[in-house]
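Below you'll find a set of structures to go through.
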Structure 1
């Protein structure tokens with residue numbers, strides 16, 4: 001007949017406790033690492049959104065209206081023979097380039113917001 005009493009197997013139980021404690025500490029460190037990484041990714045995404053929003057405002061508020069006004073001005077000058085066709089076409093081409101960049105920034109902005117969600 002054999003009766004196993006826990007106080008005689010103290011080393012065995014202490015080793016199990018140390019292993020469980022070590023696993024707990026490792027899990028805590030893993031959680032902290034994951035939280036830090038998630039916060040970093042969130043911060044980066046928010047910075048990207050803020051930058052894209054600034055670019056969109058810049059294009060919509062200043063660059064595109066100025067480019068449209070320049071095209072209109074050159075067209076009016078062309079009609080009165082004060083400007084050449086190449087000036088009108090260059091201004092129109094610049095406007096198209098700005099519109100393309102604006103649309104690319106707008107797309108990137110919307111993608112960044114979708115990625116955040």
Structure 2
């Protein structure tokens with residue numbers, strides 16, 4: 001599942017990525033307050049990029065940050081919660097957080 005997700009991200013397949021998201025993730029990253037905070041990232045400001053919606057977030061944040069990342073470890077926090085990790089600048093970093101919802105693993109905004 002993670003390999004499929006990574007492939008969709010690397011290929012810029014927004015709709016495919018969207019199908020892997022939980023409702024709370026979509027709601028969080030569509031929030032005007034969160035989009036405003038994201039727009040303060042130096043990398044975006046320096047390049048004159050303004051994130052207006054979830055699709056912009058995918059294109060300008062998710063694709064660049066995830067397309068070159070590699071899965072290093074998976075930690076099960078419970079029967080229905082999993083965190084996938086990568087290594088970034090020599091340190092362990094969260095790659096994805098998943099929750100099993102109605103029998104399907106979805107990326108969720110960390111709430112646990």
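Throughout, read-outs are computed from the coordinates displayed, never taken from laboratory work. This is a predicted model, so every value here is computed, not measured. Cβ atoms are built from the backbone, for glycine too; each structure is taken alone.
What to note about this one:
- Parent structure of the calculated result 4, 15, 9, 10, 8, 8, 8, 6, 6, 5, 5, 4, 4, 3, 2, 2, 1, 0, given that P(r) over Cα pairs in 5 Å bins from 0, in percent, for residues 21-84 alone is the read-out and 1, 2 the choices: 1
- Of the structures 1, 2, the one that 72, 9, 8 was derived from, the read-out being semi-axes √(5λ) of the Cα gyration tensor in Å: 1
- For 32 (relative contact order in percent (Cα under 8 Å, 6 or more apart), calculated) the corresponding structure among 1, 2: 1
- When helix-only ellipticity at 222 nm (-39500 (n - 2.57) for each DSSP H run of 4 or more, over all residues; to 500) is computed for each of 1, 2, the one that comes out at -30000 is 1.
- Origin of the value 6.2, where distance in nm of label points 7 Å out along Cα→Cβ at positions 29 and 69 was derived from one of 1, 2: 1
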